[in-house]
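These are the structures in question, set out in turn.
The numbers here are math on the coordinates, done by the rules we state, and not lab data. Predicted model only: the values in this text are computed from it and were never measured. Cβ atoms are built from the backbone, for glycine too; each structure is taken alone.
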Structure I
Amino acid sequence: MPVIRVGSAVTQINVFTVEPDHQQPLIDHLARAARIASEVPGWMSASLHRSLDGTRVVNYAQSEDHDAAQRVIRHLKSQGMLEGNKAFGQAHPGLYEVSFTLDRDDI
């Protein structure tokens, strides 16, 4: 389960631009990649989001720290999963840290 708190993890957010007929196949591919990534020590979670217009998919994946995130990326590359993303759409990846959160319990 994702943990979204300041200082809790390193998050890879990858926004994919896709044709509507590629949205579900990309989600299926990313779900397989998440299962492979889960084998890596330090991997924490993955969440996939689809845009309602069918043109984007967002992959929100968390690792314990930067080193773990790099291990996950290397493992996915070695399994051909990152190269496989290109068959479905254009990726815009980045590594992030949480800098602010607010929820109902905080108000």
Structure II
Amino acid sequence: MNIQVPTVVLDGSVLAVLTKEDTYGYIITKAMQELLGVSESTMYPVLRRLKRDGYLETYDKPFEGRNRRYYHITDIGRGHLQEIIHSWASFRAAVDSLLEESND
């Protein structure tokens, strides 16, 4: 069964990846594909939205004769990630409780 990844979970996952190190879109996309099964066509709009909302910044670095666009989490992005983590913990606890009750 496929479960559609909610936007807030996808946002939090991208922000969490970027707390470890700045990286470029392809690496972020591959990580989200492997972990959450999210398509490549989904990821670039997410990255653009996170940047527009001030959670990410970008910079370019040359690589093999062309530029790669790297993403960097901002302080606002780190704060937003903490909000997501807190909300996720509450949501997960509620869903776990419901699912455990159905097994009784």
Inset, instruction - Identify the structure, out of I, II, from whose coordinates FRET efficiency 1/(1 + (r/R0)^6) of positions 12 and 52 (r between Cβ atoms, R0 = 25 Å, to 0.05) was calculated to give 0.90. - result: II
Legend entry - Among I, II, which structure scores highest (criterion: relative contact order in percent (Cα under 8 Å, 6 or more apart)): I
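Given a computed value of 74 for volume of the Cα convex hull per residue in Å³, for residues 20-59 alone, which structure among I, II does it belong to?
Working: I: 45; II: 74.
It must be structure II, since only it matches.
Name the one structure among I, II that percent of Cα pairs over 15 Å apart of 66 was derived from.
Details: I: 63; II: 66.
The correct label is II.
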Inset, instruction - Out of I, II, choose the structure whose coordinates give helix-only ellipticity at 222 nm (-39500 (n - 2.57) for each DSSP H run of 4 or more, over all residues; to 500) equal to -9500 when calculated. - result: I
Inset, instruction - Match the computed value 13.2 of mean count of other Cβ atoms within 10 Å over residues 36-43 to one of the structures I, II, and report its label. - result: II
Legend entry - Structure from which 3.3 was derived, distance in nm of label points 7 Å out along Cα→Cβ at positions 4 and 68, options I, II: II
